[in-house]
Structure P
Amino acid sequence: MDKAGRRQPRGRASAAGAAGAVTLEMVAAAAGVSPSTVSRILNGTAVVSADKRAAVDAAIARLGFSPNPIARGLAGGRTMSIGVVTQAIDSPFYGGALRGIEIALDAAGYSPLFVSGHWHARHEAGCIQTLRSRHVDGIIVLTGRLSDAALAETARALPVVATGRRLERPGLFAFDFDNLGGALLATQHLIGLGHRDIAYISGDLRHPDAEQRLRGYRGALESAGLPVDPARVLQGDFTEASGLQAVERLIGDRTPFSAIFAANDQMAFGAALALHRHRLRVPDDVSLVGFDDLASAQYAIPPLTTVHHPIHELGLLAASAMLQLLAGEPPRVDQPAPRLVIRESTRARSEPAALARGQRHAVRRPAR
């Protein structure tokens with residue numbers, strides 16, 4: 001009853017917040033399905049028709065039903081949480097994947113628990129144990145250095161989704177991005193612009209994606225009949241500082257080059273700074289290509305040509321695969337292929353000798 005003595009309608013959320021009185025059974029009655037069907041749809045384990053799912057969604061919206069995640073977890077024997085092992089929470093690359101995972105899990109009523117393995121197998125194993133102690137319903141592992149055997153062992157206890165590798169085991173789904181194909185695209189683009197002296201800045205070769213991208217660079221040169229000069233292959237570690245240091249070594253050694261392919265955008269940003277400090281212009285003196293297509297790549301000066309790595313979409317796919325495993329379904333994901341995003345950091349080679357003009361003023365030796 002309200003202050004005027006009028007009876008409030010039952011089963012509806014009032015402006016005063018009576019939505020808490022709406023029960024799962026009321027939603028089921030309004031949608032014309034059983035309460036167990038509503039429960040399975042809410043926890044992501046239902047295999048129902050689109051019409052039934054739409055009817056339940058409409059009933060929830062109409063009645064203002066707000067599910068209790070704790071009650072749902074107790075009813076289904078789940079905590080409604082998914083553990084996520086990333087490598088660095090503060091990484092601009094992994095941030096996109098984490099956001100994709102969060103969006104997909106939230107839509108299904110699950111909450112992610114994020115931990116960082118810092119590219120160390122022992123730390124990652126510790127993360128797995130921490131998450132299992134929290135009784136998560138499944139674990140997503142973003143790349144990393146855990147062995148296939150360790151992942152398979154974890155999958156014997158609860159569902160596991162892993163990225164950055166290809167692996168098939170019971171309770172485990174793994175998928176990888178075509179890093180080799182992306183590196184081929186980047187290197188072929190530079191070759192097509194007439195560049196022959198193409199330097200490459202590699203990531204940490206203990207990472208599978210770094211090794212695959214190096215193979216793509218080498219494969220493109222070999223297919224074009226160009227030599228792979230070890231002097232033009234420089235070791236980085238996927239950080240901006242390592243990209244800067246690699247170009248400093250390249251210039252200091254007076255190795256001719258007219259283009260640089262960096263194995264990720266962060267190293268490309270560092271490379272661009274080193275070139276700027278030596279008064280070498282991108283792309284007039286040096287063409288520059290990255291890999292990942294971070295959000296900041298389009299705002300670099302000049303905007304960076306790069307291989308689009310759909311990390312946000314891969315996060316969505318990883319979470320979707322986990323929800324399918326929890327529903328007892330074999331995961332099916334449609335992985336996007338790599339594509340090259342051409343911006344203003346690359347242009348056709350204009351000088352016969354790579355950096356013949358630029359290196360004259362880029363490297364100054366003290367007079368003897």
Structure Q
Amino acid sequence: MIRQEGAVAARPTLAAVARAAGVSASTASLAFSGAGPVSDETRARVLAVAAELGYGGPDPRARSLRRGRSGIVGAVLEDTLSNAFRDPVNIAMLDGIADVTGPADNSLLLLTETEGETSRLLDAPLDAVVLFGCSTRLDESVAVVRRRGIPIVSIEAQPLEGVLDIGEDNVGASRLLAQHLHDLGHRRVAVVALELGPTRWLGPITDERVAAGTAFTSLERLRGARLVYPGVGGVVTTGSATSEGARAGRLLLDVPAAERPTAIIAQSDLLASGVIAAADELGLSVPGDLSVVGYDGVRLDDPRAANLTTVVQPAVEKGRAAGRAVLALLAGEPVESTTFTSVFRAGATTGPPRV
């Protein structure tokens with residue numbers, strides 16, 4: 001056959017591969033999927049013929065039509081990917097989700113829902129979504145997804161109808177950290193909080209901001225601290241980043257000694273690292289002049305914060321639990337919400353206040 005120059009070659013088909021390999025189309029399909037009783041010899045022959053013909057595998061669009069599903073689970077992060085990936089907790093939870101959904105033949109699609117953007121949740125070919133609960137606008141995302149009628153799993157979110165939550169005892173863990181400082185003798189304490197929402201700006205924790213807050217995780221961690229230090233204040237940041245912790249730290253520490261807190265409860269390890277950096281810039285020693293606690297239990301590159309007093313949360317396990325919940329919901333199986341507990345880890349960044 002003479003091919004007209006410039007013409008696009010037709011895509012090889014599975015049937016053509018099967019004929020050339022001397023097997024049935026169903027056997028060829030099983031050889032590609034690896035899901036059926038096909039001998040290693042037959043699989044190798046089918047794959048060799050496919051490579052010779054330039055056949056890359058079944059068309060995923062046709063496969064989706066046959067299954068009635070896209071094979072895609074969406075993970076929704078309320079931030080740019082560059083910012084989200086700076087937080088090791090996000091990466092650990094995504095790893096956990098992929099650990100479970102990947103072997104079940106699902107792909108993970110990362111979606112960023114910044115303010116005013118919900119079109120991706122409306123249009124993306126998703127079978128289910130996992131919402132990261134540190135969001136300050138979770139209600140909006142849930143409303144969009146619920147209209148599509150697909151399963152919704154959240155990680156650390158406020159209870160919402162139709163959403164299966166994988167929770168974290170933020171109140172209990174924060175209370176542990178606050179009690180540790182109280183037992184050491186600290187009475188002048190401040191909180192460096194994650195964003196509270198619905199607006200994002202660095203500034204003081206006020207009753208008005210707390211009352212209007214929409215970020216469930218941050219509010220729960222603040223509530224835990226206030227069980228030990230009623231009404232404790234501090235600074236609200238715009239998110240979990242070392243730079244934000246440093247900015248908040250300067251606001252709290254660059255004041256006369258009599259007004260300066262002797263201890264700071266940071267709502268993430270990255271924020272705590274920034275607070276310690278700010279203290280160092282101002283000539284304050286940790287824990288001599290200032291005690292600092294974090295939250296998460298992640299690895300920090302700054303040696304000044306490497307042995308941080310914190311709580312260690314099971315981020316990978318939370319992701320895996322979310323992945324298992326997604327698969328159960330897709331299969332129509334019963335599944336219940338789960339709550340994880342963080343473990344206190346004493347470090348070298350806390351001690352008694354100076355007399």
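Bear in mind that the values in this text are calculations on the coordinates, not laboratory data. Note that this is a predicted model, so its numbers are computed, not measured. Cβ atoms are built from the backbone, for glycine too; each structure is taken alone.
Consider the structures P, Q: one of them gives 4.8 for distance in nm of label points 7 Å out along Cα→Cβ at positions 32 and 128 as calculated from the coordinates. Say which.
So the calculation was done on P.
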message: I have 1.7 for distance in nm of label points 7 Å out along Cα→Cβ at positions 104 and 208, calculated from one of the structures P, Q. Which structure is it?
response: P
task: Could you tell me which structure in P, Q was used to calculate Rg and Dmax of the Cα atoms in Å, for residues 88-279 alone as 18.2, 60?
output: Q
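Comparing mean projected area of the Cα convex hull in nm² across P, Q, which is largest?
P
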